[in-house]
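Just so it is clear, none of the values below were taken in a lab; they were calculated from the coordinates. What you see is a predicted model; the values in this text were computed from it and never measured. Cβ atoms are built from the backbone, for glycine too; each structure is taken alone.
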Structure 1
């Protein structure tokens, strides 16, 4: 196996239940894991095991990031019971972060124009209050919270949230695959609005119709432009390869060497 160290800012997606089986692999390849905690994983977490895994990773010189659960959750929900459930889950994530000490914790913001178009400002008000409650604990850990674009067609709602929070520990995770599926603006326009806020980029490819999570270069996204924008606006950002198998990850790692 090629054990050439990769770029220090390159991470790879690893679901928490697979972390133990991935440890030898990421250490040998010197790839920093982005650990995805589903709700089920959080409910069955053995904290002593997580502490041991964290120690192994940091002893090997690797950093971590975290991806929070997202299904059924919404920090800006109009229903206060949904917000409360979301808060409980995200507090569990922060507790896991106290052990892993991640660079970045990625959350889905929960905005969908089709559902919240007429209630955009109510959603935004709720979301601002929610993050103001969560953010201090992340800051104590030295971690950055980054909200990821999902269904956003253009960046104005995310920019409104980022400007309202106005904190260097509350940033943006740019998911290029989601952008390619839903965007109505060019990548240059997106980065002109949100580029300085970007703390992380989720890197995967698709053909614009579904979330295929292909290795970069195997879909239609212009990664020459993507990395040009990243290096100009967010040169210190984390690059997380979202490949859902080791085979795809290996192809993505080979392809990303052209841009490091």
Structure 2
């Protein structure tokens, strides 16, 4: 008798779908993956849905409604392993900017009938609501890293991804530091590796798409950004983008406000 293939599910919450598209963009690798697993739930790719349980669930998006808060708990109950993918799922995404303001004001500004909008006051990561077996960073995620994570879990292993900063990636590809050589503000020293140092390779500073590095010394970077003539409000805005709710980036406004006497 042929052994049953592992069951893979992909779920979406509040997001732009970009991380799910990364999986679809795997092209040749996706064909091999589809032959190794049974894709039971992936609405971005197919309307066919099979009930759980699932051996591995990939979850994109943040939790922004009471309904989704309950739905992610149901997904967790049905999943032997659960991996959150992308900045929205791991740090609340760019929509977590609502966490720093009044969401009621936002809904009034955007919707003609805000009384019909039901939403939470915050946008939060999947791990804030259920246990997560692994978090894959990025906006969007790295295709090779995604395949490595899937393969690792299917083989019963823990994914081994780099925990270094983007600066290490610049060194590996021989890209001169844009802060040192051109005076361009860059979040590379405090940002998690994974993008391949794409922006510095094109003479642009890192935007922090992959979130804080494991040992992100944001407080140490702030004086350097000031030396590059960045105003304090610009520094705060630079950190408050794709991973605005990640603690190391979220709390940078406190460090900006603490100037030496």
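Could you figure out which one of 1, 2 the value 17.5, 53 for Rg and Dmax of the Cα atoms in Å was computed from?
1
Tell me which structure, out of 1, 2, gives 1.8 once distance in nm of label points 7 Å out along Cα→Cβ at positions 47 and 71 is calculated.
The read-out was computed on structure 2.
A value of -10000 was computed for helix-only ellipticity at 222 nm (-39500 (n - 2.57) for each DSSP H run of 4 or more, over all residues; to 500); which of 1, 2 is the source structure?
Going label by label, the one that fits is 2.
When distance in nm of label points 7 Å out along Cα→Cβ at positions 79 and 167 is computed for each of 1, 2, which one produces 2.7?
1
From 1, 2, which structure was distance in nm of label points 7 Å out along Cα→Cβ at positions 63 and 143 = 1.5 calculated on?
It was calculated from structure 1.
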